[in-house]
Structure I
Amino acid sequence: MKISKAYQKDVFCLEGDWSRNLIKQNSIMAALAFLKQNRDIDFIHRHCGTKENLEHYLKQWQLKRYSQYSILYLAFHGKPNEILINKQAINLDELADMMGTECYDRIIHFGSCQTLNTDTRHVKRFLRKTNALAVCGFEKELQFVESSVFDILLIDMFQEFKDVRKVASNLRADYGSLVRKLEFKLVHL
């Protein structure tokens with residue numbers, strides 16, 4: 001179950017608000033546009049400000065017409081075992097319940113601080129509940145630009161391999177110091 005069906009993996013990105021200050025315009029959109037322009041990786045990007053909004057878009061992502069968007073990129077604030085939507089915590093179990101079991105051949109990337117700073121058993125339970133191919137993310141607090149650059153490298157690397165184990169080993173070989181610095185974790189069954 002570690003093998004993707006295709007090399008091309010487009011991105012379905014759900015992004016929270018990074019700041020309560022509406023003047024600040026932090027967004028992962030520039031990274032996604034870079035991937036589109038330079039690697040022809042298509043993407044869908046939506047902002048989520050509520051748990052209900054998140055749940056709605058997760059159901060949309062699972063529709064057959066979006067099956068080519070096999071990387072779910074969740075760009076939110078995070079805490080260990082949680083993502084935050086306007087300070088409302090949603091843990092991995094709740095997120096798995098929202099997604100259901102229809103995540104076959106899909107990769108879920110938590111572009112959030114500390115979400116995967118939890119026991120690997122919790123992450124594997126999330127994988128079993130959702131039937132996802134792999135889950136990845138970070139175990140520590142992140143700097144926005146640095147982690148965004150890593151996310152570009154990660155999504156690009158996912159295009160090179162069908163076997164997610166090779167993605168993990170190549171990331172360690174090519175970007176080992178950054179992998180360690182960001183405490184990146186990739187988990188599969």
Structure II
Amino acid sequence: MNITVYCGAADGKDPDFITRARELGAWMAEHGHRLIYGAGNAGMMGAVSDALIEGGGEAIGVTPQFFVLAEETRSDLSEVVIADDMSTRRNWMIDHGDAFIALPGGMGTLDEITEVMTYKRLGLLGKVNKPVMIYNVNGYYDRFFDFLDDMRAEEFCRQYDRDFVLEVTCIEDIEKALEDAGAIDEERTSKYD
């Protein structure tokens with residue numbers, strides 16, 4: 001399975017962020033999942049890709065040309081896709097992902113995962129279930145989930161739209177979310193066709 005992972009190019013303040021990123025990369029390699037990510041070699045991106053590559057896994061990095069010129073792209077990836085711009089990069093990562101996970105990160109991470117959420121909301125990911133997961137390490141995304149709940153309470157989204165954004169806090173949660181990946185999303189099919 002291709003798992004698109006969004007995360008920061010910085011380590012973050014909490015050491016558990018890097019620990020969990022490495023844990024995710026190692027688990028992906030062990031289970032034969034291919035990483036699609038932003039091709040970075042530092043911070044959370046470096047941690048998840050380091051562990052995956054060390055475990056013998058495949059990683060596809062997707063990066064705009066200006067990051068290549070700035071030498072912020074790993075050179076030891078299975079494949080590097082050079083995008084013309086950030087929009088093309090995001091679209092490629094969405095188009096080729098079977099599941100999506102946001103680890104802790106900053107504005108870029110938030111931009112990327114909310115675009116995936118919008119695609120799923122509009123049915124642009126298709127009728128096949130492609131899980132959208134927020135890896136809530138040590139409560140990092142608590143306020144994000146509170147905001148989603150507020151959006152639902154204020155009737156700016158439907159319950160389905162809120163429910164498909166899955167909070168995961170460990171590898172076991174991710175495994176559970178992936179169990180239904182690839183099945184027809186019956187709820188979306190029945191309510192939104």
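Where a number appears in this text, it was derived from the coordinates with a stated rule and is not lab data. From a predicted model like this one, the values you see are computed outputs, not experimental measurements. Cβ atoms are built from the backbone, for glycine too; each structure is taken alone.
Figure out for me which of the structures I, II the number 21 belongs to, where relative contact order in percent (Cα under 8 Å, 6 or more apart) was derived from the coordinates.
II
Quick check: 0.70 is what I get for FRET efficiency 1/(1 + (r/R0)^6) of positions 106 and 146 (r between Cβ atoms, R0 = 30 Å, to 0.05), calculated from one of I, II. Which structure matches?
Details: I: 0.70; II: 0.95.
The correct label is I.
I have 21 for percent of Cα pairs over 28 Å apart, calculated from one of the structures I, II. Which structure is it?
Details: I: 14; II: 21.
Among I, II, the structure yielding 21 for percent of Cα pairs over 28 Å apart is II.
If we compute Kirkwood radius over Cα pairs in Å, for residues 34-89 alone for structures I, II, which one ends up with the highest value? List each step's numbers first, then the result.
On the way: I: 12.8; II: 11.0.
Evaluating Kirkwood radius over Cα pairs in Å, for residues 34-89 alone on every structure, the highest lands on I.
Taking 4.2 as the value of mean projected area of the Cα convex hull in nm², for residues 66-129 alone derived from one of the structures shown (I, II), identify that structure. Before the final figure, lay out each step's value.
Details: I: 4.2; II: 5.2.
Of the structures listed, the value fits I.
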